[in-house]
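Next up: some structures, all given as structure tokens.
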Structure I
């Protein structure tokens, strides 16, 4: 059993860390967060270096690498900065749906634009009335000749807004299907289609630079060729996408935890109280030990899930375990980082308060902690009679 990263993977980590050192300006980041401004210039530079869509085939402007390399990029970016990192690693969010299920034309049209930093991609699944329950939808797509006509709305859509290129929209296409999720399809909707409108969801606790929108579809007409994959198989395609995307969110959480830990560690090694460095106090040392252990456990689980995925051993149970464990570690480690910094930890200047705010979202999107537990328990118990 080999736990070491390959030379190429280590080089990728170094390249990302060098990028972070050169491009993540602390003062500029603070200003962008205060103004809820998307880090557009940094995103485009990351795309130029091949960090966006690194797991896309080279034919679509990717690097032809795997999920493992993608999460190494994500971890390093989020350790560098939790907010900017989140924006960059999710710039290609849900493009895997096109990659795995889309037609050749859909791939050729959109994947290069995402990888090259021309547009952001979006997955439109969650609805205002249903939240985590994507087995129930109000968004409907009706066949009209050679077109689909879509009506409905989606909420909390990552990347929704002015930089979005397209939405992969989960729609009810067979109203007679029972249960309803057997009649759902994914349809590609270009962001500039007539009838598509977006509204920013408003001030958020964290990830404030990221565009998050409510997207409304009013009599939106798209050609039948915009169907992604097979008709009435959209729900199952989304579940397969989650098996991959949840590993990425685990890596986001892992990097966020590592970044908060790094800042806390540097602080306690320099801060003096009661005549000595606070790192010399046993209570501080025990906190650091607990934090480091939580991070390492999350890392091992996340890396294993990524490695398994790349080997074709897709395991929803392990993916949910990794996502849940890493997200919880991020929340707890960031909280302890604030505690170690004391009053300074509560101040924006010292960053860890922002890492803590950003950490919480990893327990919410791509399935809440409770949804992950449902997946894990279902795999453990099987079908109960």
Structure II
């Protein structure tokens, strides 16, 4: 099968969507499929056997400099014609991937769209609340042009259905249980993350340092936990890094910046508990990576996090804004080695159930379903219209 993938994010950016794409492309290659990836910015020109076509873009400044907005050109159409895809996959269509949706419909090609980021809520978190309603209307319109839609969690499936999206399936969760493993724990990394106090209980966060991650929810619990000798490490970077460093000044918190590869695996495995306060994540792949590393997760009871964390088994779920709840759950796991060990084993066992091969085989089945549904479509593409709020 030949797949044309349009995505809003790709390498060198690092986030959960990019990780999912990387792993899926690796598995597609192993399964004998070929893809061309249209991505903004300056991605590598190839990823394994797959072509990568860089699309000119501009930074989404000043709100989110890391995000690149793709600006499609006529070359994309020529590349599509030369590649002759069997199916088009639009990943999180808003800008560049939206062009992929419209391009597929103009060419009467089978189309799958996947929904990974709660853009309307992100807009509000970034102070762009006026964009919430129109962005949601635009996204719903784009997904309803697809033959098949995939969401990474049942919670997001429910949201999409309530918003008016049709033909929705679940993209199964998956995690690399070899790359992320308890055996990667090291004393050296623990010393680094604790600021030279490796014997202290260690709370970890990994991900973007940005407003939509709700990291300010951890500030008061961290202050309280510091009285018990707890140390905190925040791995990652982002537009809110300087703001968070100022806010957490005076607490035992280490900001490491981005880590990748072996260092990232060591960071996960060297922690005692993983904190994930985000209310906007549609899955929370880093939570699965923590669990694969044998680290229980305390996360917000919101978004897709409940699809990852089994409350009371592999970690705890806490209501957003419940400072006492966050403090109590974190303190319990950080200061009770026996309870932590029990959840650590359960977290690892749960993570071992999910593989990228199984998840990708499910996606390939969805591609085939899109092809079958396209064959039943009217041969004349639907007219494209601009969505306006009533």
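Since every read-out is calculated from the coordinates, none of them should be taken as a lab result. Source: prediction; values computed, not measured. Cβ atoms are built from the backbone, for glycine too; each structure is taken alone.
Things to note:
- Rg/Rh (Cα atoms, Kirkwood Rh), for residues 171-362 alone from the coordinates reads 1.12; which among I, II: I
- Which of I, II leads on FRET efficiency 1/(1 + (r/R0)^6) of positions 83 and 147 (r between Cβ atoms, R0 = 30 Å, to 0.05), largest value: II
- Which of I, II yields 1.00 [FRET efficiency 1/(1 + (r/R0)^6) of positions 155 and 211 (r between Cβ atoms, R0 = 25 Å, to 0.05), calculated]: I
- At a computed 1.00 (FRET efficiency 1/(1 + (r/R0)^6) of positions 99 and 251 (r between Cβ atoms, R0 = 41 Å, to 0.05)), which of I, II: I
- Read-out distance in nm of label points 7 Å out along Cα→Cβ at positions 35 and 59, computed value 4.2, structure in I, II: I
- Which of I, II yields 2.1 [distance in nm of label points 7 Å out along Cα→Cβ at positions 219 and 331, calculated]: II
- For helix-only ellipticity at 222 nm (-39500 (n - 2.57) for each DSSP H run of 4 or more, over all residues; to 500) computed as -16000, the structure of I, II it came from: I
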